[in-house]
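Asks: Below, each structure is written out as structure tokens.
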Structure P
């Protein structure tokens, strides 16, 4: 089943959600932001237009098919992928359809940019977990780091995060993505802490550059500094660690195809791929070697780690 036309991918390794079976709801890099740190590269279609980008029935059909192919249920069905999922106009119907197919919890990973719209908030109230982002504490840094669509302002975005907390009664984890030289500075952290106090999420999770970013000047915050910053939140924030999953099932698929399917959505380390697919490291290495020789994957180095990525089409 796994090919480039699929909108269901994984399970993939997630540092927060363990084994996540993702659903792409919009075309690649269709987003309301163009974040300098994005692991998928620069946004090619910056938009706030909400529509049924892909047929609802097709998404549900592909999800049901993929669930029938894997032996161990994923930890989450995750609405995320290659762009901003709240741009999908039939989110409420999709969520209802997923719940009829599986009891696996549904997570929504969103940049939070459209949550100021009541219709968007109303459509997502039935998911089990929402993880929106707050990367900055004011308009100036919002423009520098998130590079939003011209119709989105920082006050509107923040208002949406606050109103969601008032209306949503399941798990609400707020991701704060920090960058050295930008938002990890004391004055900027103070602004973010003030905003978080207004939002009142269940958890605050600090993140930084882990995979190759869209812009080379998006710098990682070192682990020790992240831990120090975490203590400035009340209660203290969590520092997101790397995925440390343990294979739960024997792999019984087409390894090269499944590796490419995962890498089309996100760069991964050797450990990421071996763990999520439940394949021995030496087997994964051999497959990656052949994919590299065929120019189907490329390697990138960040923070001393080697990441594998889908090779660009020449």
Structure Q
């Protein structure tokens, strides 16, 4: 135990009382045991805090409740608060993130750590993020799809900067970061869409995103999910490409992604090489280009998503909706 890496697990909660016990229990049942769970609540009023106190009292050596009364009403900012707290008060070898309503498979930490250690031993001076597949389940943990990547038609290998700037393939609740990754991630800005997308952007530019092609948790889908899993297949692709509502939604998402990219450039541009700066700058400015230039830069920098229909739809939307 003394020589085992110490892992910090960051759990952000808000009105998660219905499912929280199952999640914490699944962490307590992990085959790898050298971890500390940090929990910060975002102003729950449903009994979540009582559950946290219960576990904190029973497992004081493993579970820490950060009871500082700070509220963000935003999961992204809650996770950022946890991350900055962990960086300030702990010296974790690795950090993981936990949603409040999932269930971790018992070997989640062990398998993710093995993948990380195998790569990190020869690359400890670069930022590394390991991420995994998930099993999609309903609110009662009945399996909807055995692979989130298949369900969403996501290719986890499409993780270079030009791909990540357009589409995130890294799910936050599967992440493990090494110390260099922890160091380089500054405060997550309000312009970031979600915390895991921001982290993926940073690591794609300055380190390595390493997919582990295994499922490590049950990803619960229910009416209260902040961000859920939506099936992507041929039928849904066609509907989305020709839907006015999807056109408006794409415009909003695209604009938000360019705002996020601009914030990323402002924060990290002085660390980037010229090619990276050009790639990000042109993505930020796509909205200002005419149709011909927009199409030219999409193909020049290969601002592509994970599959054919997403790319067809994405290109059409960029040409018609911006």
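Asks: For the read-out semi-axes √(5λ) of the Cα gyration tensor in Å, a value of 33, 23, 19 was computed from one structure; give its label from P, Q. Provide the component values of the computation, followed by the final result.
Replies: Working: P: 29, 24, 18; Q: 33, 23, 19.
Working through the options, I get structure Q.
Asks: Given a computed value of 18.8 for mean count of other Cβ atoms within 10 Å over residues 16-23, which structure among P, Q does it belong to? Spell out each step's value before the answer.
Replies: Values: P: 23.1; Q: 18.8.
Among P, Q, the structure yielding 18.8 for mean count of other Cβ atoms within 10 Å over residues 16-23 is Q.
Asks: Here volume of the Cα convex hull per residue in Å³, for residues 112-255 alone has been calculated and equals 165, so which of P, Q was it run on? Each step should come with its number before you reach the end.
Replies: Working: P: 165; Q: 126.
It must be structure P, since only it matches.
Asks: With mean count of other Cβ atoms within 10 Å over residues 24-31 as the yardstick, tell me which of P, Q scores highest. The partial results should precede the final answer.
Replies: Details: P: 21.5; Q: 17.0.
Comparing P, Q, the top value of mean count of other Cβ atoms within 10 Å over residues 24-31 belongs to P.
Asks: If you don't mind, there's one more thing I want to ask. As an exercise: distance in nm of label points 7 Å out along Cα→Cβ at positions 128 and 144, calculated from one structure in P, Q, equals 3.3. Which structure is it? Walk me through the numbers on the way to the answer.
Replies: Working: P: 4.0; Q: 3.3.
The correct label is Q.
Asks: Of the structures labelled P, Q, which one yields -14000 when helix-only ellipticity at 222 nm (-39500 (n - 2.57) for each DSSP H run of 4 or more, over all residues; to 500) is computed from its coordinates? Intermediate results must be reported in sequence, preceding the final value.
Replies: Numbers: P: -10000; Q: -14000.
Clearly, the read-out refers to Q.
Quick note: the coordinates plus some simple rules give every number you see, no bench work behind them. As the structure is a computational prediction, the values presented were derived from the model and not from experiment. Cβ atoms are built from the backbone, for glycine too; each structure is taken alone.
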